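There are structures below to look over.
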Structure P
Amino acid sequence: MRTLLALLLAATLGAAELKVGDAAPAARPQSMLKGEPLKDFRKGETYVIECWASWCGPCVKAIPHLQALHEKMSRRGVVVVGVNVWEAERDPAGAQRAADFVKKQGAAMGYRVAVGGEAFVKAWLEAAGVQGIPHAFIVQDGKIAWTGHPMEIDEQLLGDIITGTHVPAAKSAAAPAPAPPPRLPGLDDESAEIARLQERLNALSRALARKDWDAAERALPDAAAVLPPTERKEMLESVGARIALGRGDPYPSYRLLEKHAEDESDDAETQNEVAWDLVTHPVFLAKPNLALAARCAERAVKLTQEQHPDKLDTLARVRWLQGRKEESLRLQELAVKRAQEPELKVELQETLDAMRKGELPPADPIPDEFR
């Protein structure tokens, strides 16, 4: 199961890939809590995909705004889908908490509501480099038309997207930090406090995006204090590890990856993912932890009984880096033999051919559908 820790570590390893103008990810929410399942992005409809959790104060505060958009804009083909993340997919208690919350909201949450699941979180939030919720994506004609805080969505924005007159605002990680939200007329004390707490998280997110590790270190305690105790501890550890990694020290990340691997010791996909990251990402290869990579790769191969080509390929790479080249070749040959998908088989054969020439080729990420 992918945790908040895994999400933050994944964000450490690369820049955001999903952006405005890109095709919407193929991953869909894994189940529905209310309403019709989201299967396809239909022509003539505009989709507001809003990521939330019941423990997130700003998420709860955004529900009336989303409900109003649902009521006003559905006649123009706007479909609002609230997708629960970082909660229901984590454990049965989280799933029950989310379901109970939606049931209690009743008609006040009258739009579709779903559980995202691990694949959705990875394909949408992680790919977009999102580190806080609530967060919304607007999809039009199968492409990401807008992304940001759901409270920024209004009828004019949606109307412009529908008519094709919306012009995406240019954003720069180096741009000056925006001022805290102004105290608007009629804004109650609770809303002002939520805005203030959200700004703490935003300050940390901006510092991380700029790779300003000193500023991130200063912002981290205040940002973590916004979260419940369990999530607070995870954020302090995982973002602290990210900051250390940015400064060239991978060892805090190794400790967290090792704990994550132990917690998911019976999950072959998690074991393979950890091992692959350890032997392919330059941030780790500079000071490699081949012992942990080998332990995870061996587990993945054992759990899948030497039947999964991607797991065999990972272990072959680990063995090569350990200097055990004969075993590496045997594993790579078996990976090629086990591969059924033509594209994957070609990639694995190219790696094998290079190994036979005494070279380990640079690693290209294996497409998710083949992993």
Structure Q
Amino acid sequence: MKKSEFKRKLKKEDLFYDIISTVLRPFLRFRYDIKTHNKDILKSKEPYLIIGNHVMADDPVIVNFHSNKLIRYIASDTNYDTTWKRVVLSMGGAIPFSKGNSDFKAVKHLLRLVKNNKPVGLYPEGGRCWSGETEEIIFSTAKLIKILNTTVYRVMTKGGYLKKPRWADKYRKGKIHFYYDVLFKKEEIKNLTAEEIYVKMKSAIYHNEYKWQKENSYIYKGKNRAEHIERLLYLCPNCKGFDTISSREDSFKCSECKTAWKINDYGFIEGDYYDNTVDWNLWQKEILNNKLKNSEIEIETGSIDIKKFDKDGKKLYNKKVSIRLDSKNLIIQGEGIEENIYVENIKAISITLLDIFEFYNNENKKYRIIFNPEINPSIIYFLETLKFYSRR
């Protein structure tokens, strides 16, 4: 894109931001019950990169409305699946990025924005946390900080997970806190290695929502507080049954041994074994990994929707199939479809939104599987299993 054309694009995006932020700021304060801390640092006249823990899909929108100018965020290319989304994201200056794959075009765009005195943002986890604890941090973010060579701000979101856990469909009523501060000054970045930046960044944006909640005891009231927790929880701590959890309204239970639990107004689990999803998830992941080491896990999805795209993004098919995953193969079977993909050839595994599971094969073709939590296995169970087998 030519310099003059790029400048015009930036002006259009900034104008869109000025209009939409004026209209929506009062609505967001009412909808989310937000408490901000030190947000005035976002009024900086210099460009900056802002990073933080990722909790809700709305995080970048809320942070943008705490700023006085548009922060252009990295956004997964999965979000561009409809015309209206493409239009809104484009007008908002979002930068499309292919999850899990190196995307030099996005990096070049970020660098160009910073050189044009524009703030940019991203979430180093690459996606929202599932259990209430910060996910694994992507190391390439540290390299990007070195490349951009600009001040790095941190935003910590606390209370957001309890208000809207990633596995849930509905929001609760309750307060969210946004804390802002400087993580790296521009002049100190050149004296740090990428490894040193990574270590500090990883520690700085770590958050355990339940440890925080035990110190604060905020109330988060809502309906159907446990519904679809089986997206995350797949292992019963009582009978050790895999993929046996089912939910309804505020409660969930094991379909095998009938042990039951409930989510209370504080977001904690009432019942035996674990009172929060962080500890439950750490336990189930350890058990699962021990079984995966011996190739003991096979998963069959039953009927499930899948889309396949070529390396240029053209849709090759959209079918209802069944998928079987074992230690060596991912087998897709359906009407007119029979594919056997070696797990060692699978890369860039990710989950977008709630139920969209994506990966690429060794020919850079993308597969998009749409899970239904009511009839298909736990999407996290499938994710952890495929990630483990593909790394061996």
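If helix-only ellipticity at 222 nm (-39500 (n - 2.57) for each DSSP H run of 4 or more, over all residues; to 500) comes out at -9500 when worked out from the coordinates, which of P, Q was used? The structure behind it is Q. For the read-out semi-axes √(5λ) of the Cα gyration tensor in Å, a value of 39, 24, 19 was computed from one structure; give its label from P, Q. The value was obtained from structure P. Source structure of the calculated read-out (FRET efficiency 1/(1 + (r/R0)^6) of positions 130 and 298 (r between Cβ atoms, R0 = 30 Å, to 0.05), 0.35) within P, Q: P.
Every number here is computed from the coordinates shown, using simple stated rules; none is lab data. All values reported here derive from a predicted model rather than from experimental measurement. Cβ atoms are built from the backbone, for glycine too; each structure is taken alone.
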